[in-house]
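Read through the structures below before going on.
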Structure I
Amino acid sequence: MKKKLDFITNSSSTSFIVASSDEALLKVPMTIEVDLTKYLDQKVSTLEELKKWYVEDRYYSEDELEDNEKYKECQKMIEEGNVVFFLRVSEQDFDDSLESVLCHQGLDYLNVPKGVKIIIGEGGC
C-alpha cells in the first residue's frame, strides 16, 4: 500500500507552501479576466435610448438631466460612436464571489483595455 506524504490536491481543496523574509510580502497582486457582460443590465447605443433609460427606468426628470455630469458623459460617448453599458452587481449572489468583489471594490482599479472608458466605477456595497 502506498502512502501519500505530500500535500494533497483534489477538486475541493489545494495546499500551498511559500517562504518569505517578510509576511507583508505575501500580499501579491492577482490578475484575472473578468467578463463584464455577465453583469449587463442595459445596453444603450442611441441618445433616445439613453434619455429613455434615465427618465423612464431611473426616474430622472428631463430638467435633472441637464445638470447630470454622468448623463452628459454617456451622451458624449454615444455621440463619438460608442455603446454605453450599464452594469449591475450585488453581494447577494453567493454563487459568484467575483460579483461580490466587484460590488465592494468597484471597477476603478481594473486595467481596462484601450477603447474602454469607465464612467462610473466606484464600489461600495
Structure II
Amino acid sequence: MSLFKNVNVVNIIVSDWERAKKFYGGVLDWPVAIASDDFNWVEYGRENESHVSISRWPGPGPMPEGQRTTLVLTVDDADAVTRELRARGIRCDDVQVVPGMVSYGAFYDPDGNQIQFAGPPPAE
C-alpha cells in the first residue's frame, strides 16, 4: 500500500509575486483555492482535483536556475510518512506545520530531487 494518496499540487516558484498572481489568476483565469500573502502561497484549482500553486522565491539574491517546480503528494499524516520513509532509508526533511492550514515534509530521490508531501495540520 502506498504512503501517498494522489498528486496534491504542483508548485511553481516565481520571482515577481504580484505579476505571477495577475498572470495565473487574471490572465489564465484559474480559480483560487487557497491564498496567503503572509505564507507566500496561492493555489489554483477546483475542489477535489490536483492544484497548481505559486510560491514567492524567498531569496536572498536572484532566483537561481534549475528546479523551479515541486511535486507535492497528498498524505493523511505527514509525521507518520516521514517516520516510514526514514525507516526505509530515505533522506527526509523535518515536517513543517502551518497552524490551521497544513503539515508538510519533503524527501529526496537518489538524484537529490525534492518531492514534497502535505496533509492536514495536527489537531490543536
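Bear in mind these aren't lab numbers, they're just calculated from the coordinates by the rules spelled out. These numbers come from a predicted model, not from an experiment. Cβ atoms are built from the backbone, for glycine too; each structure is taken alone.
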Ranked by distance in nm of label points 7 Å out along Cα→Cβ at positions 55 and 95, which of I, II sits at the highest value?
-> I
If Cα Rg over 2.2 N^0.38 Å is calculated for I, II, the one returning 1.56 is structure I
If distance in nm of label points 7 Å out along Cα→Cβ at positions 23 and 39 comes out at 3.2 when worked out from the coordinates, which of I, II was used?
-> I
Re helix-only ellipticity at 222 nm (-39500 (n - 2.57) for each DSSP H run of 4 or more, over all residues; to 500): value -3000 computed from one entry in I, II; matching entry is structure II
Taking mean count of other Cβ atoms within 10 Å over residues 15-22 from the coordinates of each of I, II, which one would give 13.2?
-> II
For volume of the Cα convex hull per residue in Å³, for residues 31-78 alone, the calculated result is 117, so let me know which of I, II that is.
-> II
Here relative contact order in percent (Cα under 8 Å, 6 or more apart) was calculated and came to 19; which of the structures I, II was it taken from?
-> I
